[in-house]
1. Please state which of the structures P, Q yields 0.70 when FRET efficiency 1/(1 + (r/R0)^6) of positions 142 and 278 (r between Cβ atoms, R0 = 41 Å, to 0.05) is computed from it.
2. Quick check on the output: -15000 is helix-only ellipticity at 222 nm (-39500 (n - 2.57) for each DSSP H run of 4 or more, over all residues; to 500), derived from one of P, Q. Which one produced it?
3. Which structure, out of P, Q, was relative contact order in percent (Cα under 8 Å, 6 or more apart) calculated from, if the result is 11?
4. One of P, Q was used to compute log10 I(q)/I(0) by the Debye sum over Cα atoms at q = 0.11, 0.13 Å⁻¹, for residues 78-157 alone, and the result was -0.42, -0.56. Which label is that?
5. Given a value of 144 for volume of the Cα convex hull per residue in Å³, point me to the structure among P, Q it was derived from.
Structure P
Amino acid sequence: MEVYSLTELCDWLQDIVENEMPDRYWVRAEIASMSVRGHCYMELVEKAENGILSAKVRATCWSNVYGMLSAYFAQETGQALHVGMQVLLEVSVTFHAVYGLSLNIWNIDPSYTLGGLAKQRQITIQQLTEDGVMDLQKALELPSLVRRVAVVSSADAAGYGDFCDQLQHNRFGFVFHTQLYPAVMQGDMAARSVVQSLGAIAEQAEEWDVVVIIRGGGASTDLSCFDDYNLASHCAQFLLPIVAGIGHTRDVSVVDMVVHTSVKTPTAAAEWLIERVAVQVDRVGELVLRLQRAVRGAVNGEKNRLSYYQQRLSGAVYQAVAKEKSKLVLWDKTIDLHSPERIYKMGYSLTTVNGKVLRYQADVQAGDVLKTHLQDGVVTSIVE
C-alpha cells in the first residue's frame with residue numbers, strides 16, 4: 001500500500017486542478033457572506049429547493065478587479081453586491097495546500113442577477129396580491145390635519161435632515177411634531193430593522209397621525225430590501241397610513257406599491273405633508289366663510305321675521321286698544337244714560353230715609369227725616 005503525506009496529497013490535488021481546470025468558468029451561486037478589506041472575500045453557496053445546503057466554496061475578488069466589477073454591477077442593476085444575492089460569476093479554480101479549494105472572481109453578469117431579482121419581485125407581488133393586502137393602505141383615511149409624524153429612517157442620513165428641515169421651515173409656519181424611530185436603511189439587515197421600527201410605532205399608534213419611511217443620503221444602489229416580502233407585508237397591513245420617500249427615481253419598489261402614498265425623495269415627503277395641511281387649512285377657511293355667510297343669512301332672516309311679527313303685534317295692539325276705547329266710550333254713554341244727574345234733569349228725584357233709598361210708603365214712620373235729592377240740591381222733610 002502506497003502512503004502519501006498530506007502535503008504530497010495536496011500538491012497532487014493542486015496539480016490536478018491546475019492541469020485539468022486551467023480555464024475560467026461561469027458559475028451560478030448565492031452570496032452567503034461577504035467581506036471587503038481592499039480585496040473582496042465571499043462565501044458562495046447553492047441550496048436545494050428545500051433550502052438545504054448542497055454546495056459551498058470560498059471565493060476571492062482581488063482589489064484591482066473588485067473596484068471595476070462592483071462599480072459596473074451597481075451601474076447596471078441599481079444595487080450593490082450584498083449577501084443573499086444570486087449572481088453569475090466568471091471564476092478560475094485554485095487549490096492551496098493550506099487554504100484549500102477556492103475560486104478567483106474575474107467577471108460578473110448583471111443580467112442574471114436582474115432576472116433573478118425581477119423574478120423574486122414578481123413572486124413577492126403575486127404573494128401579496130393573493131394575501132389580499134396590496135390595497136389595504138390605500139383604504140385608510142388620513143386625519144383632517146396631519147401634524148404628528150412618526151419617522152422611520154437612519155439618524156445620520158442626509159435625507160432625514162432634509163426632511164426635518166423642510167417641515168420645520170415650511171412657508172406656512174405650520175408646526176409638526178416628529179419622532180425618529182431609527183432603522184438600518186440599506187443592506188441585508190434593513191428589512192428586518194424597518195419592521196422592528198414599525199413594531200415600536202404600532203405600540204404607540206394613538207400618538208401618531210401618519211408614518212413616514214425615508215431613506216435619502218445612503219447609497220442609491222441598494223434598494224432590494226424594499227422589495228422584501230416580509231417588509232412589504234408589514235407595511236401593507238400597518239394600522240396607520242404610511243408615506244414612503246425612499247429617495248430613488250429609477251424604479252418603484254414593492255413597498256412603494258403597497259403604502260398609502262409614495263413620493264420620490266424625503267424632501268418630497270415633507271412637502272406632501274405640508275401641502276396636505278395647507279389644503280385642509282384652506283378647507284377650514286372656506287368652511288368658516290360658509291358658516292359666517294350662513295349665520296349672517298340666518299340672523300337677517302330672523303331679523304326680518306322679528307320685524308314682521310313686530311308689525312303684526314303693533315297692528316294687533318292698535319286694534320285691541322281701539323276696541324277697548326270703543327268699549328270705554330260705550331260704557332261712558334251707558335253710564336251717562338243711567339247717571340243720577342241725568343235722571344234729575346228729567347224731573348225725577350231720589351228720597352232717602354236714614355241713608356237708604358225710600359221705595360215704599362210702608363218704609364217710613366212718623367217722625368222720620370226724609371231727604372229728597374233734586375237736580376240743584378236736597379230738600380229735608382219730616383213725616384207726620
Structure Q
Amino acid sequence: MYKAGVLGCGLIGSIMAKTLAALPDFDVTVTDLSESALASIEGTPGLSTRKTDLSDPAKVQAFASEFDIVLGALPSRFGLAALEAVIRARKPYCDISFMPEDATSLDPLAKEFGVTAIVDCGVSPGLSNMMVAYGASQLDEAKKAVIYVGGLPINRAWPYEYKAPFAPSDVIEEYTRPARLVENGMVIERPALSEPELIDFPRAGTLEAFNTDGLRSLLGTIKIPDMREKTLRYPGHIELMRVLRETGLFSKEPIEVGGAMVRPLDVTSKLLFPMWKLQPTEREFTVLRVAVEGIKDGVNTRYSYDLYDEYDEGKSNSSMARTTAFPNIIAAQLVAAGKINQPGVLPPELIATKPGLFDHFVTELANTGVKIQSKIEQLATPVNS
C-alpha cells in the first residue's frame with residue numbers, strides 16, 4: 001500500500017485524488033486551503049482530506065514528509081516553492097504546475113537529496129513533450145516539431161467562447177508571456193498571440209492557433225532545429241485578447257484610480273474570471289496534435305499524434321482536467337513502484353524514450369478512455385521546404 005499526498009483539490013487535484021483512491025494499492029490524502037473544495041470529495045472511499053495553507057512552503061514540506069509519493073496540482077504561482085518543499089521533505093514528486101520559473105534549477109537539489117521529481121506532467125506540457133521526444137527518437141534526424149493544444153467549451157457562448165478549466169490567472173499568462181520558439185537551431189522569442197493561423201480538426205472544427213510559451217524544457221533537452229507550440233481557440237479569440245492586452249488591462253503595474261492604487265490585471269481578473277468559470281457539468285473538449293518531421297531511412301517522414309477527448313458525463317469530469325491529471329497519475333504510479341527512480345528534476349521528455357514507457361502511457365490512457373491516434377507519413381516534399 002502506497003501513501004499518496006495530493007497538493008491541491010481543484011478540478012485537476014480532485015481527479016488525481018479520486019482516481020488514485022480507487023486503486024487498491026493507494027491510500028490517499030488530499031489537502032487544500034478551500035474547505036468547500038475539500039467538502040466536495042469527502043466520503044470518497046480510500047480518500048482523506050486535510051486543510052492546509054499551501055502558500056506556506058514549510059507547511060507543504062511538513063505535509064509531504066508523511067507520504068511515499070506526492071502529486072502536485074497547484075496554481076503556477078506556488079509551483080516552484082512547492083517543488084522545493086517536497087524535495088526538502090525527501091519525497092518523490094509528480095507535478096503539473098505551469099510555473100513561470102525554470103523547474104530544472106532545482107535539479108542539483110533533487111539529486112543531492114536523492115529525490116525523483118517529474119514536472120510539467122500534464123497534457124501540454126506533459127504528453128506533448130513525450131510525443132515530441134518519442135517521435136524524434138524514431139527518426140534518424142529530426143528537423144521540425146509543432147504542438148497544437150487547446151481546451152474549449154462545446155457551447156460557444158458570446159462574448160469569449162471560452163472557459164478556463166484551470167487557474168484563469170495561468171490562462172492570462174498565455175496572452176502576455178513572450179513565446180520561446182526554436183528557429184534554425186536558435187531559441188528566439190515571439191510576442192504572445194503572434195503568428196495566428198486557422199487549422200481544421202476532424203471533430204473540433206476550425207480553430208485558430210497562436211504562439212505560446214509551452215516548449216519550456218524542450219528548449220534545452222531536445223535538439224530539433226525548428227520547434228514551436230501553439231494554443232488553440234475558437235476564431236476571433238485572439239483579437240479579443242489583443243484588445244484587452246493593448247488597452248493595458250493585463251498589466252501588473254499599479255495605476256491610480258479614485259485615489260487608490262490598483263493593478264489593472266486584478267480588476268480584469270475580478271470581472272473576467274466569473275465569465276470564464278467552467279461549470280461542474282459544462283461540456284467541453286481537449287484537442288492535442290503533435291507532429292515531428294525529419295529523415296527516416298533517407299526519406300522525409302512525419303510522425304504525428306492526435307488526441308481528442310470530451311467531458312466525461314459518467315464521472316462529471318472536465319476533459320482538460322482529466323487529460324491533465326491522468327498522465328501525472330500514471331507517472332506517480334511508476335515512481336511509487338520504483339520503475340522511474342532517477343534522482344533529479346525530470347521533464348516528461350526525459351522519461352518518454354526509456355524502453356516501453358511511452359507505449360505504457362498510451363495504453364494506460366486508453367484504459368481511461370483518453371485515446372491517442374498515431375500516424376506515420378512519408379512526405380513528398382523536403383521537411384524544411
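1. Q
2. Going label by label, the one that fits is P.
3. Values: P: 11; Q: 20.
Computed on structure P.
4. Derived from Q, not from the others.
5. Details: P: 326; Q: 144.
Of the options listed, only Q reproduces it.
A short reminder: the numbers here are calculations on the coordinates, not readings from a lab. Values in this document were obtained by computation on a predicted structure and should not be read as measured data. Cβ atoms are built from the backbone, for glycine too; each structure is taken alone.
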